[in-house]
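Asks: Below you'll find a set of structures to go through.
Read the figures in this text as sums done on the coordinates, not as results from a lab. Quantities reported herein were computed from a predicted structural model and do not represent experimental measurements. Cβ atoms are built from the backbone, for glycine too; each structure is taken alone.
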Structure I
Amino acid sequence: MSEQSRGVTVTPQDDRYPGLVEGYNHRFTGRPEAVRLAATTQDVVDAVQDALDTGRRIAVRSGGHCFEDFTASPDIQVLIDLSPLAAVSYDERMAAFAVGGGTRLDHLYQELHDGWGVTVPAGTCFEVGVGGHICGGGYGHLSRRDGLVVDHLYAVEVVTVDDTGRARPVIATREPDDPHHDLWWAHTGGGGGNFGVVTRFWLRSAGPRPTAPEHALPRAPRRIRRADVVWSWDTLDEQSFTALLRAYTDWHEKNSAPDSPGRHIWSNLIVLHRSAGSFILNSVVDDDVPGAAELMAEQLAVLTGPGGAAPAHVEEQVVSWMDTWMPSYSWPSDPRGRYKNKAGYLRAGFTDHQLAAVHRHLTDPGYDNPMACLVLTGFGGQVNAVAPDATAVPQRDSILKASYSAGAWTAPEEDELHIAWVRRFYQDVYAETGGVPEPGDVNDGSYISYPDVDLADPVRNTSGTGWPVLYYKDNYPRLQRVKKRYDPRNVFRHALSVALPS
């Protein structure tokens with residue numbers, strides 16, 4: 001973004017306005033009175049204070065990839081856009097990497113890799129902004145090796161609003177004696193848009209203070225061993241499909257302990273609807289890990305051998321991590337895409353009912369959408385080395401994340417068709433627990449960075465377990481106390497925001 005566009009106000013009459021109010025999910029396009037492009041912390045303070053003084057509703061956007069309308073609700077009058085706040089540098093005083101609140105993941109990865117040879121275990125969608133990603137916990141293909149992004153969060157700078165209506169920046173660290181320690185904790189998985197505007201993150205791994213930048217974060221892989229496996233729907237019946245899913249979840253049950261050698265492998269099983277014709281598994285492992293080739297071979301043997309299902313194609317290769325694999329795996333936004341996404345954590349493999357429901361909906365002959373899918377993403381490993389109350393992310397003994405999507409249609413008149421399908425799918429999978437992934441032996445709630453307002457709808461959530469428990473479990477009361485201290489006027493709110501305690 002050019003220097004001329006920084007720290008300015010963009011109104012609907014400006015040619016830049018349409019591009020600034022559109023986000024990832026084109027079901028929602030905001031119409032705020034103004035977009036405030038903030039290039040400094042003071043820009044944010046000024047924008048928040050001006051909105052408060054004029055009685056206008058605020059929303060904050062880092063990358064614009066929210067699944068719901070949190071930054072595009074019709075009642076939002078001022079959108080604070082952090083995209084100019086995108087600097088990445090090493091802060092000697094903090095002994096941590098300072099990252100602007102509007103930084104995109106592609107820029108963060110490139111800067112850390114090229115400058116210092118380090119990285120963070122963040123996501124693979126390069127267009128995502130760090131603001132929502134980190135505040136929700138942040139995970140990706142290195143999380144089984146290195147934990148969540150928030151396990152490497154040292155500090156945050158947050159523009160908050162006190163009970164008198166005054167906006168001010170607060171820096172909060174993970175140091176136990178920091179008077180603002182709880183504000184830091186709330187940003188380790190409490191979700192974006194809840195407590196204030198995060199203008200800066202400082203990233204550094206737990207442990208002793210690093211003596212050099214190269215020691216502050218995990219080492220970036222040099223080369224990745226990747227396996228891409230394709231199955232054809234034409235060769236699978238319900239029995240063989242179920243066997244494949246069981247083999248996949250069984251492998252993760254046996255290989256997701258914090259010290260398991262299998263933690264080095266990350267896999268994404270993208271089960272597209274039968275109308276796509278086929279679906280794919282992507283598995284990767286740092287090729288410098290001792291026995292990397294053997295680890296990969298062992299997993300593929302489980303998934304493609306007698307316990308799994310015969311694939312149509314298997315390709316394995318070793319490639320550069322930063323220059324080859326990372327760009328190939330990023331999923332850019334569809335410039336017209338409309339989506340409805342839902343999610344749940346798995347502590348163990350699906351039940352028999354759940355497996356039957358997955359097959360039933362992904363082979364539904366009355367629905368035709370080759371982009372509709374279930375994605376089962378590897379979790380656990382070092383994620384599970386952290387206590388459930390050490391950060392705001394309570395899901396610390398899960399093995400997989402399940403994502404249900406009816407994504408990427410473009411015609412507004414098709415909204416009802418696709419949304420209804422994914423709702424039926426999700427409610428059927430979780431029919432044994434009230435239509436939602438109620439925490440228990442198999443399920444463990446959902447992920448706040450994959451927000452789904454249906455979880456707050458008593459018609460679609462009949463479990464008796466409210467959405468705050470599904471997202472935050474026992475950590476929710478503490479988040480409410482932080483909300484009361486740092487946002488007592490409930491300035492920062494959306495459809496699933498942390499509520500003030502009653």
Structure II
Amino acid sequence: MFNEIDFTKIDLTGQPPADETKRQYYFMGKIRELLARESAVLGRPVTYCLQTFGCQMNEKQSEVVAGIMDEMGFDRKESEDADIVIYNTCTVRENANLKVYGRLGKLHNLKKHNPDMKIILFGCMMQEPHVVDKIRNDYPFVDLVFGTHNIFRFAELFYEMKNRDSQLVEIWEGTEQIVEELPTERNYSFKSGVNIMFGCNNFCSYCIVPYVRGRERSREPEAIVNEVKSLVADGVTEVMLLGQNVNSYGKTLEHPVTFAQLLQMVEAVPGLHRIRFMTSHPKDLSDELIEYMGKSKKVCHHLHLPMQSGSSRILKLMNRRYDKEKYLELVQKIRGAVPDISLTTDIIVGFPGETEEDFLETLDVVDKSNFDTAFTFIYSKRSGTPAAKMEDQVPEDVVKDRFDRLLSLVQEKGRMVSSRFQGTVQEVLVETESKEKGIFTGRTQYNLLVHFPGTSDMLGKYIQVRLDTCKGFYYLGTAVTEQE
């Protein structure tokens with residue numbers, strides 16, 4: 001648990017404090033009182049299940065919700081037959097919405113057998129008005145609905161939900177507030193994500209994110225550095241700095257700070273071993289950042305730089321604000337400053353109006369860029385975005401053919417590029433034990449997964465591993481002893 005609370009120092013007899021962080025602690029304390037009585041009646045702990053859909057930003061926000069639930073005294077379980085079920089939703093694709101609706105149908109049956117069950121929905125999907133209308137009309141058994149801007153109010157909303165019989169919905173259109181120092185239940189004791197900014201100003205024509213997460217707002221660098229220091233004091237050695245576009249960090253601050261300058265501040269924290277970040281937008285990737293990556297001792301030599309398309313014409317329709325030549329120039333600059341860089345990307349196939357010539361431009365960039373990995377996606381029409389209204393939607397069979405061809409090239413190039421490490425010894429942060437007992441998984445600084453025989457005392461430690469066999473996007477390896 002990170003940022004644990006001493007509830008004996010909170011006065012629960014008076015009115016809630018005005019300070020937002022203290023206010024939420026107050027409501028956590030009030031719920032602890034309610035929960036103690038409820039557990040006594042049930043003769044067992046009250047349980048919750050929290051499931052996260054979507055990106056690493058969502059994962060980070062779920063850690064905060066889990067931290068609050070744990071501080072309030074609930075016991076977490078993996079299955080959905082819990083007393084409280086919480087979904088942190090994603091809406092980047094229509095399928096993500098359909099998945100949640102399908103889950104709600106199953107929860108309705110569970111709730112019929114346990115009428116006291118509480119169902120909570122929050123996150124990006126809830127920022128869409130038509131979704132909230134559907135939840136109100138078709139899923140009245142859902143107890144609490146809130147969005148992305150008021151997650152910090154979770155404890156207060158939970159308290160209000162517990163004291164009413166009707167559905168509670170609170171959706172904000174936006175906020176300038178950034179509430180610090182809420183409790184967090186981290187997924188790992190030795191590594192953690194750190195939000196450095198919220199929202200997005202890019203408005204790519206296919207993307208719903210700016211509409212559901214709001215406009216960019218950056219955290220103060222001092223707050224970020226203080227969080228990193230606290231995490232390191234709590235055992236964290238690797239941090240992932242998170243934002244929809246970390247390269248534009250600091251532009252909204254009263255005293256602007258560049259992302260490269262923030263990296264330098266974070267790197268100065270004693271005890272921190274590795275720094276990662278995502279996601280980077282090519283239009284804002286500065287020479288300053290590239291130069292700093294080349295000389296940094298802690299920033300990992302891995303850069304995720306979403307390309308989306310290799311066609312300048314399609315990139316303009318996507319509102320990406322760079323072209324093919326600019327992207328290839330950035331790749332050249334990065335490889336010049338960081339010769340051993342692991343470069344990964346995102347690519348969309350079948351964007352409206354994409355021709356065979358446009359697609360061949362994408363294949364050309366993949367061929368020239370030598371990505372370690374490319375995450376490939378078939379374009380998904382997203383209601384509420386400009387691209388959804390575009391004509392010339394590409395036929396499904398054409399898209400499928402292009403996707404298969406792209407995937408074949410990506411895999412071929414990826415195997416070739418990733419295999420450059422075969423036979424070398426690399427430092428690996430050991431993260432998990434696999435289902436096959438005695439086999440552990442870790443990551444190199446290049447973000448390559450490595451599976452190797454090991455022991456549980458290796459978890460959370462950096463060990464030397466020889467990369468014996470490249471399997472494309474991961475390695476099979478052997479831990480190296482000091483004698484070797």
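Asks: Of the structures labelled I, II, one was used to calculate Cα Rg over 2.2 N^0.38 Å, giving 1.02. Name it.
Replies: II
Asks: Okay, next question. Which structure, out of I, II, was helix-only ellipticity at 222 nm (-39500 (n - 2.57) for each DSSP H run of 4 or more, over all residues; to 500) calculated from, if the result is -11500?
Replies: Derived from the structure labelled II.
Asks: Comparing I, II, where is relative contact order in percent (Cα under 8 Å, 6 or more apart) highest?
Replies: I
Asks: For Cα Rg over 2.2 N^0.38 Å, for residues 59-114 alone, find whichever of I, II sits highest and give me its label.
Replies: Of structures I, II, the maximum of Cα Rg over 2.2 N^0.38 Å, for residues 59-114 alone occurs in I.
Asks: Right, something else. Thinking only about mean count of other Cβ atoms within 10 Å over residues 379-386, which of I, II has the largest value?
Replies: I
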